[in-house]
1. Thinking of 1, 2, which structure, once Cα extents along the principal axes in Å is computed, gives back 44, 39, 34?
2. So distance in nm of label points 7 Å out along Cα→Cβ at positions 117 and 149, computed for just one structure, reads 2.2; which one of 1, 2 is that?
3. Matching task: 3.8 is the computed value of distance in nm of label points 7 Å out along Cα→Cβ at positions 93 and 213. Pick the structure from 1, 2.
4. On relative contact order in percent (Cα under 8 Å, 6 or more apart), which of the structures labelled 1, 2 is highest?
5. Kindly point out which one of 1, 2 the value -8000 was derived from, the read-out being helix-only ellipticity at 222 nm (-39500 (n - 2.57) for each DSSP H run of 4 or more, over all residues; to 500).
Structure 1
Amino acid sequence: MINNPGVSLLPAGLMGPVYLVFLGYLFLGISISADIFMEAIEIITSKTQKIEIVDEKTENRFEIDVPVWNATMANLTLMAFGSSAPEIILSVLEALKDLGKEAGDLGPSTIVGSAAFNLLVISSVSISAIDNDVKKIDDMGVFLTTGIFSVFAYIWLYMCLSINSPEEVTVNEACFTIGFFFILLILAFIADKYNQFKKKKVDNERTEKENYTKMKKSHLRSIARNKGD
């Protein structure tokens, strides 16, 4: 758009700021489109549905809103796709542009760079953003599952490009890569459900303990009243 004939003859001191401004303009456009895309995904993942529950003691019926999407599945699918959409689009465009030719470095660089940035920089910034409070991981099972698969992704990429088929990705390797993603989803979903089961069990035990404490206090009060009479 700005590389018109004769532009390269202009002084470097002039073209440097012009290129910098144009690059900022492109980044601004990507930011706006990514924000719109992420807002759409947030609307999809925040969708709820009404279900009817019955109180076992009073047999009263209540309607509550529950999310349609599982939070873990939404983060690993739609939200991850939305945050990585610019890199994915760049990789697809480069692949289509260079069909029949040797693949360029743009695709692997954007994907690996984005994954490394998310794994290292985003995690560290999120932790350091908290003032002096301790930030704990709510679901260690899902965190370990995604963390292990993140590291495994780099090892698998090295095996594909350097050991199994140097400088080439075969169809079988691509199919295995997609299969590993579905394995990640299944294991993360199981870990999430197990964490929910543990939380529910702890809540039930706490409720039973509180009810037992209340009954004990009520019994002691009745004994104290009888003795007082």
Structure 2
Amino acid sequence: MTQPTTDIQMPQIKICGLTHPEEAVACARLGAAAIGLVFYPRSPRHLEEGQAAAICARLPKTVQKVGVFVNADAAEILQRVRSCGLTAVQLHGAESPECVVDLRQQGVRVIKAIFNSREPYLADHARYAPDAFLTECGGGRLPGGNAEQWAWGRVRDFKISRPVILAGGLDPDNIGRAMQAAHPDALDVSSGVEAAPGRKDLDRVRRFIENATAAARLFEATDNPIRRVF
């Protein structure tokens, strides 16, 4: 799979941890470029296969359907991709570089999470060759969705050659500061736009997207163009 290089004017937005088709469709209508579906039994946002398939079936073809996995084997991931209609996968655990390569060789678009507070660390990015990286705090009880803010600007300390998705403690009120600090290619939010785990507050989703759009003008003065992720 070729590396995406198309420049766009602002970071694309992924709303993660959807559990209801109606909310997923509403997020897409509000401007989300991707919807994240969690396959991790310990998460309150975990979906069974049939639930995920129902959400994917309702979403427009232009919206990416991203399955989120934690230390699952490649066979399980591929099965979910095919049965649910996923268009990408996000590996949010300690998956090996070889797992990333294996999935991409089988035509799967791969996002690999790297962390500020646990392995694989941000500094480990050179070991991996995904389509994009998701940069996350990694210090909470769960692999993601903990509302843990961190020093987002640390992303810029590393020369990450792949597109970067910023996650970890983002919400409508801090998204401008986070974008200014990290200059990401895309944004990922879950708990920061929720009414309860797995249930999105659509007004918060709307404000998040509006505030991110307003903050995008900060990128006009940067030398690094934003790269397409989804």
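1. Only structure 2 yields this read-out.
2. 1
3. Only one of 1, 2 returns 3.8 for distance in nm of label points 7 Å out along Cα→Cβ at positions 93 and 213, namely 2.
4. 2
5. 2
Readers should treat all values here as calculations from the given coordinates under stated rules, not as data from a laboratory. Given the structure is predicted, the values throughout are model-derived calculations rather than measurements. Cβ atoms are built from the backbone, for glycine too; each structure is taken alone.
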